[in-house]
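The next part holds the structures, each set out as structure tokens.
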Structure I
Amino acid sequence: MGDIVVEVRGNIDDSGVCEEGMRGCWNLLFFDATEKKRAFDAELIQLCLDVLMRHARHVYLGRSITRNCLFIIKEMAATCGSTSKKIKETHKKLIFDRTQAMGLSKVVIDNMKLYSGNVVMDVRANKNFRLDSKVQEAGCAALGWLNLRASKDYRAKVIAYGALDRIEFCIMNFPRNPHVLRYARWVHEMLMEAKAEYERDMLTKRETEERQKMIDRMARNVIAQKKDKKKKKSQFDENEDE
């Protein structure tokens with residue numbers, strides 16, 4: 001794992017090396033859980049982001065590079081649910097915390113949008129980046145694992161990024177693709193529950209704020225009435241003295 005990462009990092013401007021390197025890293029992660037700690041130590045996730053930034057839009061290798069990188073993100077995020085005894089619990093937490101801190105859901109969504117068939121590749125040729133089922137499958141899988149153990153605030157941000165729109169796009173465009181649908185439906189259910197919970201929390205918060213405002217108004221009115229009574233009593237006493 002470390003050797004592949006070093007080789008790709010040293011030739012990061014070469015799309016061919018990046019395509020083969022990311023494929024090799026994904027295969028290692030898929031077949032051996034112990035490679036996830038090695039990948040974490042080698043900063044494989046950051047390498048994925050750097051490769052995507054340079055080559056996701058490559059005319060010939062962009063789709064392959066993108067889906068390999070998204071599958072790597074998925075495998076690293078899935079560490080939080082791993083039952084393998086080959087990787088320590090402390091390492092699982094380290095990897096999970098790292099995936100949460102790197103803004104990976106936004107990266108995943110952006111690359112799913114890129115290969116949605118709606119992004120222009122060449123204006124002169126009237127050509128768009130193709131709708132790629134493997135990219136969408138990898139994206140749905142990555143979003144699922146990134147959000148499975150995430151906080152309510154994290155999920156709310158992911159929804160705000162447009163995750164539900166992406167997932168619903170996949171469900172609508174791949175109704176007979178079981179590989180895409182199994183992840184898309186899983187994430188959709190997860191995020192819809194998170195959205196409902198967030199909306200309930202916001203409603204409770206608004207009701208609490210409104211109730212507090214009403215209490216504050218009542219308190220101000222009581223204080224104002226007491227001040228008014230004192231003022232009237234003072235004026236009455238002055239008139240009595242005269």
Structure II
Amino acid sequence: MRPMVATAIVLVCALAPGGLRARAEESDKVTRVYPLHYLDPFRAQLELEVAYPAAAGAEMKPERTGDASYLRVLASPADQDAIARILAEKDTAPLPVTLQVILLEAMDAPGPAPELPGGAQSALAEVKALFPFKGYRQRHTAVIPASRSAMASLGGEFGVHLDARPQSTGTVEVPGFELVRTPPEHAPTQLLATSFSIKRGETVVLGTSLVPATAKVDPDTPRALVVLVTALP
């Protein structure tokens with residue numbers, strides 16, 4: 001029986017240093033809360049994991065309180081210092097972005113192709129290949145700063161309301177885009193409501209039907225509206 005007792009004592013002594021080291025490493029970790037001024041907290045976590053792979057071993061918790069955003073991090077002091085430096089670089093004000101909105105009418109009758117700037121012209125070529133309309137006519141154009149509450153009138157007969165949020169990555173998140181008809185002396189009528197993400201130089205194609213596909217209308221009557229949204233570079 002005595003040899004068994006001696007063996008047990010040896011095992012306990014062999015395991016004890018490893019357990020102490022693990023507890024010491026845990027006790028070295030500290031919690032810091034980083035206020036975020038521009039980055040979404042989930043985006044901040046992703047940016048950290050890409051820029052600093054060691055951050056994957058830290059405990060990170062994205063948080064929001066009202067309009068304020070935070071990232072709560074449990075990590076070693078050395079990792080915290082690296083994380084603080086990276087967030088200071090990433091959590092900066094994004095460059096301003098302007099959105100160009102072009103409203104086209106889709107027709108049954110062919111006509112001269114509208115001359116559009118840059119990426120909008122390429123987008124129109126794709127629209128022509130996808131849809132059966134014979135002609136497209138430019139109706140209105142507006143240029144709108146990408147901001148959380150922006151609007152523009154399109155010729156006094158349509159309006160655009162949008163919530164656009166430029167990111168430090170160069171992308172613009174648009175959680176709300178609305179096209180409304182604004183007839184004189186009548187309440188606005190919503191024609192289109194959607195959300196999308198767009199990069200600088202890209203064009204997003206949106207659209208809405210005005211009459212049923214099987215309905216017979218005069219060839220000069222628009223069947224649909226096509227909205228080309230370009231984030232100007």
Structure III
Amino acid sequence: MIKPVLLIRSENNEVDSAALGKLGIPSLVDPYLEITAASDQREGMRLFELLRSSMGPVWVIATSSNSIRYWAHMVGEEQFRSELLTRENLNFAAVGEATAHTLRHYGAPEVFLPSRPEAATLAGELVLLDRRSSALIPGGNLAMPNLPLVLRNSGWVVDTAEVYKTSRVSVEPQSADLLRKGEFSAVLLRSPSAVDALVHFVPRPLVPLVCAGSTTASAVYAHGLKVDALSPQPTPEAVASTIYSLIFR
């Protein structure tokens with residue numbers, strides 16, 4: 001009997017669960033993180049006003065779907081969609097396909113994607129594409145500084161705003177004790193914050209750790225833990241295939 005794979009991110013676990021299910025792998029959803037809107041909305045509103053008032057070309061850069069969803073909700077979804085649809089000299093970039101899909105949902109006609117779904121790759125390729133430009137980057141409280149730093153060091157004018165907050169859940173998840181006993185085939189980790197939350201509750205999980213990206217893997221190594229499998233792409237299908245190979249190798 002196959003033990004389930006533990007899915008711990010705050011939301012959208014159903015897509016990973018479905019992809020695993022197609023391969024005959026059961027899963028259990030038990031979030032170790034929660035995401036809420038930023039308590040201070042002034043920064044998000046300020047960033048939107050910059051979007052509306054900017055005269056020259058500007059890039060809207062999204063490093064997560066949450067950054068766009070929470071920003072849109074903050075300023076009003078219809079107003080946000082209207083601005084993305086009608087604003088001239090507006091370019092869009094996303095770190096990965098899922099995030100690009102969210103931008104398209106709000107009206108972005110074309111979205112630039114890096115050759116690898118990583119913020120560092122996105123920054124480097126944007127600099128090659130557009131030597132000096134302006135960028136608006138909504139994000140969360142745990143956003144990595146690398147992307148805006150690389151752009152600024154290359155001569156870009158960059159404005160950022162916190163539009164959502166990621167934090168670990170306040171009560172220990174019920175699955176934590178099962179992790180300590182090794183009752184899962186693996187745990188899927190999709191972000192450094194997920195790694196931190198996992199280690200907070202279970203410092204030495206007795207199950208294989210599967211990472212959906214190299215940045216997440218680096219966070220696992222930083223805690224002195226082993227990465228048992230690293231998916232070549234963060235898509236649910238690629239991750240499920242990686243977990244399948246790990247379980248049945």
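Given a value of 18.9, 61 for Rg and Dmax of the Cα atoms in Å, calculated from one of I, II, III, which structure does it belong to?
It traces back to III.
Tell me which of I, II, III gives 3, 12, 18, 17, 13, 10, 9, 8, 6, 4, 1 when you compute P(r) over Cα pairs in 5 Å bins from 0, in percent, for residues 115-194 alone.
III
Once relative contact order in percent (Cα under 8 Å, 6 or more apart) is calculated for all of I, II, III, which comes out largest?
III
Of the structures labelled I, II, III, which one yields 19.4 when mean count of other Cβ atoms within 10 Å over residues 59-66 is computed from its coordinates?
Source structure for this number: I.
helix-only ellipticity at 222 nm (-39500 (n - 2.57) for each DSSP H run of 4 or more, over all residues; to 500) computed as -12500: which structure among I, II, III?
Corresponding structure: III.
Rule-based calculations on the coordinates, nothing more; no lab input. Since this is a predicted model, take the numbers as computed values, not measurements. Cβ atoms are built from the backbone, for glycine too; each structure is taken alone.
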